[in-house]
Each structure stands twice: as structure tokens, then as C-alpha cells.
Structure 1
Amino acid sequence: MSNLAWTRVLNFVVVAALLSGSRAAAANGVEADFEAGVVAASRNDVRLPGAGGSALSLVDDLSAPATPVFRLRAGFRLADRHLITALYAPLRLNATGVLARDATFGGQTYAAGSSLLGVYRFDSYRLTYRYSFLRNQTLEVSAGLTGKIRDAEISLYGAQTARKTNTGFVPLLNFHLEWRPGGGAFGVVLDADALAAPQGRAEDILLAATWAMSDAVALRLGYRTVEGGADNDEVYNFTWLHYAVGGVELRF
């Protein structure tokens, strides 16, 4: 993301926060959420094809530095307990290095000593419905369903280029817990999209401290982890990502 794009996004968040700061939260209304931070992978194992390619780690065989990330969420709350949100969460990790051994990937052969660039892209688009079983000034407990569209790519660039893309739908379960002791300004939030199946698994979990500046503006700082992958004849990929993130939530 360019510096100009980052500046525009941050300007939008600041202006929206100022405009919404004097408004009280309502049973019906628009909610917006912006999150930014850095992400690093402790695991990113790939094999292409899944049945026959060489096992390659974009963490151990190549080097992948921590990368800036962001995500945007917008939604509408109806009758206090019903919330529908849409999420855009792009992700691209680059890994570089010199291959220590011969490897095959996507039908191409890469010799030991080859300088490589590995690209892991996993853009996520999600639509979530969540129902609050309990929601008051102190505690919110909610659960629902998420429909996720993944737009993924794993590529390897060297003397040859191999590239695998995949776009698909993934259903997930959503869970949200928010606690503000005594109804005060400070609290914690746990939010998760997750599901496991024979074809693979996916988890996206946030644990963060929160600060409600007003009924309309809340800040958070915390840790997000994303883990999962798939193992089939076409591709093998399992990834574990770790995020340090900050965010702002606005209610109009």
C-alpha cells in the first residue's frame, strides 16, 4: 500500500472519529472498523502440486520479513442485537533467499543455489451475521456465521516462474466476546472466525485491550493470529501468522 493511500485512509479515520465523537450509540446504526499493524509468519509450508511437489517453507527455506497490514470492516446494527458486517482484509507476504537444495514447484525445477522470490497472497472478503445473546454496558456475548471469499496466490520466481491461484468460498463460525468491567472505559475483546473440515481449516482470532473514548469511538490494541490451510492433490499449504495490531471502531 502506497504512502499516499495510507495517508488517505488515516485521514478518513481521524475525520470520522471527530465527526462521530459526540453521537451516542443507537440500537440501529452504521458501524465501521479500521485495523492496521504488522504481521509475521512462524509457518508457511507449501507444496505444488500437493501430490508430488517438493516441500518448501517460505519461512525456513526463504526469509520473510514482518509486513505492514490493514483491514477494513463496515456494518449495520439492527434492533440492538443483530449485526451484519462486510470485511476487506488484503494480505501479501514476500519471501526471498537462496535455495539450499534442488526443488520442484508447480512443474518447474529450481536448482540448489538459485535466488528465489516467493509470493504468498491471501486476500479475504467476508460477510458476517452475528446475534448478541447478551449485550449491555458491561458484557457482550455474540455468535453467528461468516461467508468468506478467499483470493489466494502462491508464486515462485527464479530462473523459471511457477504460480498457483485459487478463489473459493469458505463458511466459518463467528464468535465475539467483549467485557468492560463495571461498564467503564477499559475492557477486553475476543473475536474469532473459525472452522475445521476434512478439506482443511481456518482460524482468525483477535485478543485485544479496548478503550471506549465515547459511546461512538473505541480504540483497541492487541494480538491477532491467523492459522490454517489445505492438503489436497492440487496444493499443500499450511500457514500460521502473527499480528500486532491497533484499531479504531466507530458507531454512527
Structure 2
Amino acid sequence: MKVRVSIVVTAYNEGGEITRFLDRLLESVELPCEVIVVYDAPDDTTQPFLSTYAERDPRVVPTLNTYGRGPANAIRSGFDHSRADVVVVTMADGSDDPSQIDQLVRLVERGVVVAAASRYMRGGQQIGGPLVKSTLSRAAGRSLHLLARVGTNDATNSFKAYSRSFVRAVGIESTIGFEVGIELVAKARRYRQPVAEIATIWLERSYGASSFRLGKWIPAYLHWYFFAFGRPLEFAGVSGPSFQLGERAGAQ
């Protein structure tokens, strides 16, 4: 059976919690899928539990991040190993709602290049999380929606589905943090490609510690925020050999 969605999961020292996460995920997703769980190092506490799970469920694909530590590199590594025409990115911390993956996939199959799960549109909600982080994220998302017309109220959320051909054409340049989400929304706007959103309820992780580093990562987010306001670019739609362009795009 053809895989309809590649689900890229970034995991960092999740330990045994990865088993409960995968149980919930695979119970929720009805479409034929592969789950590419990316971890940074062989000694990551996620790895032994992940390998055991993969032995009994071939849909789960343990993947070592070969681009360097961090979620952006893990996401790029996951894209490189994906096989489906649609790729969904989600976190292993359980904050995202896996029951919405099928709906996001079908939006991409209908023609959008990015389908975003939005905390900040009507019907969406964010429960928990640091106040400063959520305030800045909401302000960025709403202003990009209103002023740059990017097609979603929540450009910074990582929980999105992507057209694999679109991502291969425009590349992923992000190397730190969770900036991939806002990068690809900004590129979709500049290349005049359609973006859609559905409301989601995001829950702060109930175990472990978040790897989000606001002070360290905010310059990268600002780069892509301002990039979204640039003039339209010509979309050639030519597939490239990888998911990285190399030099970071300018904001012209």
C-alpha cells in the first residue's frame, strides 16, 4: 500500500514516553503512513525504546539526525528520509493533536502547499506554556496574517503538513530552533503558493522539559518574519537534490 503521509517527529531524550506517544499517534492516524522519528545522537534516551517499537511496527522508522543537533536539523533530516507526497511535522512531546493529521494531509492533497494547525484562529487554543513565548508567537502569527496575508494566523507553529514537492523546490535553510515552520510559510507567501489552516488546541507538555530557547532563536524567527513581507518571487517548481538551499535567502 502506498504511503500517503510521512510523519516527521523530532525527539530529544524522551525515554519511555516515546512509546505512549507513538501509541496515541498511530491510533489516531487512519491514512497509510510512515513515522520518521529523528533523534540527535546514538545515546539519546529515546533510541532504545524507539528501536523496540519499530521491531513490532514497521511504520516506525528510527532515524539518526546527520545534519547536526537541534530541531531544525532534525526536521530537515526527516524530510530527506520521507517517501510520501505529503509530510507532516509534529513534536514527540504530545502537545499537538494527532487526530488532525489526516485532515491536514487532505488539505495538501487538495492543492495547498502548507496546511497549518492554528492555535490563534477562531476555535483554536493554547493551554499552558511560557507567557512571553506565547505572547510573541501570537503577535507574530496574527500580524503576518493581517499584514503579509500569509494564509495562517499561526506561522510559528511547527505542527503543519507540507507538499513534499514544494519543500524540495524552495529548500529548507533553517539550522536552529523550530524556525522551519515560519520559513516555509514565508516562502509560500513570497512564491504565491496557497496556504490553509485549521483550528487546533495545543497543550503544554506534561512531562520532561521543553527544548525551546527563545533568546537564542528569536533572531532566526525575525529573519523569516520580515522575509514574508518581500516582493513576490517566481516559482519554478523544479525539484532539487535536497531540502537545503545553502545560503540564507535575502529579504528583498
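A few comments on the model shown:
- For -2500 (helix-only ellipticity at 222 nm (-39500 (n - 2.57) for each DSSP H run of 4 or more, over all residues; to 500), calculated) the corresponding structure among 1, 2: 1
- Once percent of Cα pairs over 27 Å apart is computed for every structure in 1, 2, the highest value turns out to be that of 1.
- Among 1, 2, structure where FRET efficiency 1/(1 + (r/R0)^6) of positions 154 and 194 (r between Cβ atoms, R0 = 25 Å, to 0.05) as derived comes to 0.95: 2
- When distance in nm of label points 7 Å out along Cα→Cβ at positions 178 and 218 is calculated for each of structures 1, 2, structure 2 gives the greatest result.
- Answer label among 1, 2 for the case where FRET efficiency 1/(1 + (r/R0)^6) of positions 50 and 186 (r between Cβ atoms, R0 = 30 Å, to 0.05), calculated from the coordinates, equals 0.05: 1
Every number here is computed from the coordinates shown, using simple stated rules; none is lab data. Since this is a predicted model, take the numbers as computed values, not measurements. Cβ atoms are built from the backbone, for glycine too; each structure is taken alone.
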